[in-house]
Structure 1
Amino acid sequence: MITYEFLQNYWWFIISLLGGLLVFLLFVQGGQSMINSISKTEDEKKLVINALGRKWEYTFTTLVTFGGAFFASFPLFYATSFGGAYWVWMLLLFSFVVQAVSYEFQSKPGNVFGPKTYRSFLFFNGIIGTFVLGVAVATFFTGSEFTINKVNLVSFGTAGNVMSGWDNPLHGLEALGNLRNWCLGLAVLFLARTMASLFFVNRLDHDVLHKRSRKYTLYNGVPFVVFFLAFLVWTLVSDGYAVNPDTQEVYMEPYKYLNNFIQMPVVLVLFLLGVVSVLWGIFGTVANKSFNKGIWFAGAGTVVAVTMLLLVAGYNHTAYYPSYTNLQSSLTVQNSSSSEFTLTAMSIVSLLVPFVFAYIVYAWRALEGKKLKLEDLNKDGHAY
């Protein structure tokens with residue numbers, strides 16, 4: 001029989017998987033941050049922008065799905081984080097809105113702002129969108145400043161009652177004061193740029209951009225590895241937010257996230273395989289000039305590694321959204337989820353997810369039947 005606890009854990013897995021997929025698809029943002037550096041001529045810029053323009057909707061849709069799934073399955077997180085740390089989420093969403101506007105309007109007739117203005121918006125989304133998302137995810141391990149009013153949770157719906165309050169007037173921007181958050185933010189930024197370089201190697205039929213992309217794979221891959229290892233090691237040796245399974249009391253446990261890996265060996269093995277796959281995709285592309293499949297190794301590895309990392313944040317009696325100003329307000333998979341009826345209904349709908357993924361794979365392959373070259377842009381009636 002399917003229990004309420006199973007449904008809660010199932011939906012944390014779905015959230016984690018969507019998070020992993022989203023981080024992989026951030027290669028679009030990574031490419032946008034390099035438009036003016038990896039491409040020098042106007043033709044090169046158009047080729048890069050159109051290669052990314054055929055993929056930006058995947059990232060945007062996954063971001064919306066990720067947020068919607070969080071809202072439906074863990075509404076208390078949605079209310080607490082989106083309602084409290086709103087400057088972070090508004091900045092993130094604004095960067096994605098201007099991205100959509102830029103792709104749709106930069107090449108339209110009568111564009112009064114000019115393509116350079118819209119390309120600067122793409123650059124803004126490429127830098128801010130990746131870095132801010134990385135910082136936001138880092139708070140799953142480092143904690144935030146909020147308080148849950150558990151009395152008002154019981155009487156939710158009564159006028160004037162507030163479920164949660166943010167304890168810092170910066171409303172989320174205080175996360176920038178934590179160096180460990182910066183490490184993951186920069187790691188996500190450089191990972192996105194690395195993935196974009198691998199994507200260009202695989203996708204573009206342009207010798208100059210090919211050679212330049214291989215160089216940028218190394219230029220971005222090295223700082224990614226440095227910042228990611230710094231965050232990972234720092235997190236593994238730090239105290240973590242543990243939950244007493246009997247009393248639901250939250251307390252600090254030394255080496256909590258390291259213990260989670262050790263106590264969940266399957267998660268540890270998959271995480272390590274994901275990391276190795278990412279490194280193989282990066283350094284295989286750099287070392288072998290004829291190897292152009294690095295995006296698939298690094299992409300699959302990113303999805304797996306990020307998914308496992310988020311499982312470590314929420315499984316094994318761990319508070320996935322901790323409050324370091326009020327430990328007992330920390331959110332767990334158990335105390336922040338939707339009702340059993342809601343999770344059951346959503347689980348039935350989630351059975352359609354494999355079909356959605358199958359369609360994405362089909363559409364991707366249909367659009368990527370051959371490498372993109374300049375001549376194709378002249379034939380395409382919807383060039384960006």
Structure 2
Amino acid sequence: MRLTRDQLEIAPAELARRLEEGDPLQVLDVRPPERLAAGVVSPVPPDRFINVRGSELVSMSEPAEVGLAPDEEVVVVCGRGNDSLRVAAWLTVAGYEARSLAGGIAAWMHLSVPRYLPPPPGFDSLVQFDRPGKGALGYLLVSGDEALAVDVSLYPGPWLEEAERAGARITAVADTHVHADYISGGPDLAASLEVPWYLHPADMVYPYDGTPGILPFTALEDGQDLAVGTGTVRVIHTPGHTEGSMTFVAGAGAALTGDFLFVESVGRPDLAGRAEEWSRDLWASTHAALTEWDERWLVLPAHYAGESERCADRTVGRELGRLRESNAALRMAADREKFLYWVNTHTAPAPEAYPRIKAINVGLVEVGRAEADLLEAGKNECAIA
């Protein structure tokens with residue numbers, strides 16, 4: 001029996017759900033090993049991940065030569081879902097239960113999984129959007145029939161769907177900062193909905209040479225309050241990762257810290273060639289979080305580096321009081337010189353794509369979706385390791 005494409009494919013969202021539920025899936029990635037840096041399906045235990053070039057597979061007489069267990073389902077992965085479809089069909093004919101990841105690793109990188117957090121006072125819901133391919137996080141704050149979308153990806157469908165599900169409309173869009181590791185969908189989403197796109201003015205600049213950006217935006221100020229329905233979001237300027245990095249404190253309970261403060265680290269200050277200056281800003285912001293912020297705030301970052309940063313419900317976030325004990329970088333801010341030395345000795349070289357992504361995110365460069373996918377490939381490297 002000839003199987004159809006639909007029968008042979010598995011959607012990224014379904015794969016993510018099954019992996020999280022612990023289904024015993026084997027992942028066969030048929031890309032060349034050097035392409036794995038563009039991203040891999042996760043979380044997958046090492047003993048269930050096999051990487052064999054597609055060109056090597058066709059020379060094998062039996063799928064068993066690949067090392068696959070014959071009694072467990074196989075998910076085949078390639079760049080865009082074409083080579084993997086052929087391999088899945090080959091495995092199926094050989095008696096394996098095999099499916100191809102629809103759209104390949106490119107589609108996996110676009111996936112945003114909604115997760116639900118306790119809403120802070122004044123809000124009806126708080127949704128965290130998890131991009132497992134990037135380790136990136138975005139948010140939707142809903143109060144009544146209004147919603148604020150924060151750190152939206154280039155594929156904003158999940159934000160719109162969750163707003164509709166809550167009976168709300170997105171009345172404003174905001175970025176915590178101008179991102180370097182992915183292309184923001186904020187400006188386009190705001191334009192399509194005819195609502196404000198909020199950003200700190202210091203970030204509407206290409207930081208490598210000071211060229212002003214050209215995208216229309218609504219300027220944010222330190223201490224400003226944004227109204228969302230009956231809820232309030234306080235804006236706090238937390239520079240260091242970028243000059244205009246902002247933290248959004250919703251209902252005096254949830255702090256959306258962008259790339260300033262993570263669960264296990266802080267944001268790197270070197271993405272403009274001004275590491276020494278920005279390191280000092282980063283220390284000042286981190287010291288304020290250590291000594292002045294409310295320890296009950298739930299810190300919700302824009303990125304995570306690995307599974308260790310997740311909670312039991314797979315959301316990413318921690319109360320600030322806990323981070324003051326567990327986050328070494330945050331604790332280190334008690335000693336300015338020690339903090340600055342650590343930052344300057346632990347910041348790895350930045351990915352080559354980051355300057356171009358920054359230029360795109362302030363409107364100085366335009367790219368098509370194919371190049372955008374290539375630029376966004378791979379995990380984020382926005383934290384100090």
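Taken together, the values in this text are just the output of simple stated rules run on the coordinates, not laboratory data. None of these values were measured; they are calculated from a predicted model. Cβ atoms are built from the backbone, for glycine too; each structure is taken alone.
Name the one structure among 1, 2 that helix-only ellipticity at 222 nm (-39500 (n - 2.57) for each DSSP H run of 4 or more, over all residues; to 500) of -21000 was derived from.
1
Quick check for you: by mean count of other Cβ atoms within 10 Å over residues 268-275, which of 1, 2 is greatest?
2
For structures 1, 2, calculate volume of the Cα convex hull per residue in Å³, for residues 124-219 alone and state which one comes out highest.
When volume of the Cα convex hull per residue in Å³, for residues 124-219 alone is calculated for 1, 2, structure 1 comes out on top.
One of 1, 2 was used to compute distance in nm of label points 7 Å out along Cα→Cβ at positions 92 and 252, and the result was 5.8. Which label is that?
2
Output the label of whichever structure in 1, 2 has the greatest value of relative contact order in percent (Cα under 8 Å, 6 or more apart).
For this comparison of relative contact order in percent (Cα under 8 Å, 6 or more apart), the top structure is 1.
Can you rank 1, 2 by mean count of other Cβ atoms within 10 Å over residues 100-107 and just name the one with the largest value?
Max of mean count of other Cβ atoms within 10 Å over residues 100-107: 2.
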